[in-house]
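Pasting the structures in now, so scroll down.
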Structure I
Amino acid sequence: MTTMTKLIKATRVAHLTDARYFAAKEVDYLGFNLEAGTVGYLDPMYMKAIREWVEGPKIVGEFSHTPIRVVREAAVFFGLDVVQVSAKNYGADLAELEGLEVMLELEVGPTGILFSIAELQAFALNADIFLFNFSSTAISKSIFYAEKDLWRELFSIRPSLLQADIPAADWPEILEILGLAGLSIVGGEEEKVGVKSYDQIDEVFESLGRE
């Protein structure tokens, strides 16, 4: 099988087992939720300890409500390669992250994307990569194909990753037809310390030729 040269981000990595697994799969980004009080939060000091055990991926700090000034300070203090912030909460303040590599999360709900093409183009002035997050809504390739030209236009504004519950076998076709830069895979809790099943995630990597 031919390997697809697509970017892969591991999102909400919460333990060393995930970090080592994804690093071995040569993902491009390892994302850690550094937003206290939210699902999947990881103490930044533990994140620093984990990164000592892995090589290769860029380290992404994921933030949802932290003041923009603190996000910048955290990026410097913890040596983050990338900061991921939400367009909903940070869209108006992205210029304050100038000089940092910024991944902008665009949450997509049942009513669709909350922003117009013009707004996305404005965000693109201060964001390096978009992450379209469909985690809160059901999605299938038929929904994308029904308005393929529109999605291709949206995904072309900036290199774009897609985070969605899509069957592993559908990923190669979706990535190619929609012109996506890659995808985001969400980490999860261990069954017990050091033990976790990766069967479903393995299927995604296999479909992309990255076994």
Structure II
Amino acid sequence: MKQTLLLSILAAAISFSSVAVTTASAAATIGQPAPGFTLKDTNGKAVSLNDYKGKTVVLEWNNPECPFVKKHYESSNMQSLQSKYTKDDVVWLAVSSTEPQHQDYKKPEVMNALLKASNASPSAYLMDESGATGKVYGARTTPHMYIINGEGTLVYAGGIDDKRSANISDIKIAKNYVAAALDELKAGKSVSVSTSTPYGCSVKYKS
């Protein structure tokens, strides 16, 4: 009996260790393949990162109630970036990891109305209600930006720019890391600034 119990405990420990290693190896790391995911968009369509092999992909963690997100949407800065780069065949995926019980959560139909009202044009708006995708990418703030190149490698992670404020006037004098990285990729260059400190509101994950 004791031997059977010991074997069961060892088996459980080995299984737990294996899961922990798998999870860690799947975490987003600059210079490594971006973790895959499949999420439903606000229209109920399943969207997979694998759908966009060969394309540059931008991930934008979003919460429309966050003052730092409002800074970039009320100024139309984010919409201008979305419009400019999707015309260059970049895929722009906005992601909400806000848990459904939080006051900031927006149902898909509400989010669609907000996107239309603000003239936003991401390629898709994805609902990460479990928070699993956000946690794998290490998304901490809204906005938190990521860029994946055509080879599927994560080449940028961090803030949208270098002005850590909710002040709209700062946009004009900010260095936009996302725009700079996308321009470099288009020119066939390496991304010169691959990481920066993200700023904004905390992602409202499910506890």
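Distance in nm of label points 7 Å out along Cα→Cβ at positions 66 and 154 was computed and gave 2.8; which structure, I, II, did it come from? Computed on structure I. One of I, II was used to compute distance in nm of label points 7 Å out along Cα→Cβ at positions 50 and 74, and the result was 1.3. Which label is that? Value 1.3 for distance in nm of label points 7 Å out along Cα→Cβ at positions 50 and 74 corresponds to I out of I, II.
Can you say which of I, II returns 6.1 when mean projected area of the Cα convex hull in nm², for residues 34-121 alone is computed? List each step's numbers first, then the result.
Working: I: 6.8; II: 6.1.
The read-out was computed on structure II.
Consider the structures I, II: one of them gives 18.9, 72 for Rg and Dmax of the Cα atoms in Å as calculated from the coordinates. Say which. Going through each structure in turn, the value belongs to II.
When relative contact order in percent (Cα under 8 Å, 6 or more apart) is computed across structures I, II, the figure 22 traces back to I.
From which structure (I, II) was mean count of other Cβ atoms within 10 Å over residues 82-89 calculated, if the value obtained is 20.5?
Label of the originating structure: I.
Read-outs throughout are calculated quantities, based only on the coordinates presented, and are distinct from any laboratory measurement. Please read all numbers here as calculations on a predicted model, not as lab measurements. Cβ atoms are built from the backbone, for glycine too; each structure is taken alone.
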